[in-house]
Structure I
Amino acid sequence: MLTITCDLVDLTDSDNVGWVVFTLQNFGSSVPCASVSPPAVLSSVSCKAMANSSGVVSQALIGNDQISPKNTNYLVSIFSNLGALISEGKYSFSGSGTVDLSTLVQIP
């Protein structure tokens, strides 16, 4: 497991209490499974992480390196506090620990 964090702010650098949706993609017709203990079938492929009152989002996820089939990725969708879709990008998460989404490079 790893934890993805990010700080949501608006153009005036004020905290924005929006949310982030993480959606597992690229598993085709295969049933996505996690190599956790014990191994498990993923019964949900999407989760919504709400920002706290300071605009900080923190979400624990199973990394793509622990999911089969290989080559899955996450579509990360960022929404404002008013529900407007601000941006989307594809990411591959691996390893453990905590990572800041703003430091990661999107995949094509």
Structure II
Amino acid sequence: MLTIAYSTLASRLANIKLPELTNYPDWKILITVQSGDETMPDLTSAPKNVKVLGFSGSGVTKIRNQAIANAETEYLVFADDDIIFDLPNLAKAIEHLKTSGAALVLGMAQDPAG
């Protein structure tokens, strides 16, 4: 149903705090890693619901287009490597998309202080 697509640089891959998707078994995580001039890390040890794809070069638009091309679900949300999602509220946003017929839902980010 939903792919959470993280975009990151090779040097920041370890910064991603993967959400616990136990209550959302039909959600997937896609991490697109752009190497730029950096050495690409080993991408073979991801958990089973996480797909990690490496790309040479850089550019936010290019890497997000790769996320669109590789998402396998009906819904897609983009995330930078420092985002931590409120999964119940994200689920509400997806439900709104399903029931309203809307094509886009916008949300507001909050820092740890609220």
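By the measure mean projected area of the Cα convex hull in nm², tell me the structure among I, II with the highest figure.
Working: I: 7.2; II: 7.7.
If we compare mean projected area of the Cα convex hull in nm² over I, II, the biggest value is for II.
Suppose you compute helix-only ellipticity at 222 nm (-39500 (n - 2.57) for each DSSP H run of 4 or more, over all residues; to 500) for every structure in I, II: which one lands on -7000? Going label by label, the one that fits is II.
Values quoted throughout were computed directly from the atomic coordinates according to the rules given, and no laboratory measurement underlies them. The structure presented is a predicted model; accordingly, all values stated were derived computationally and were not measured.
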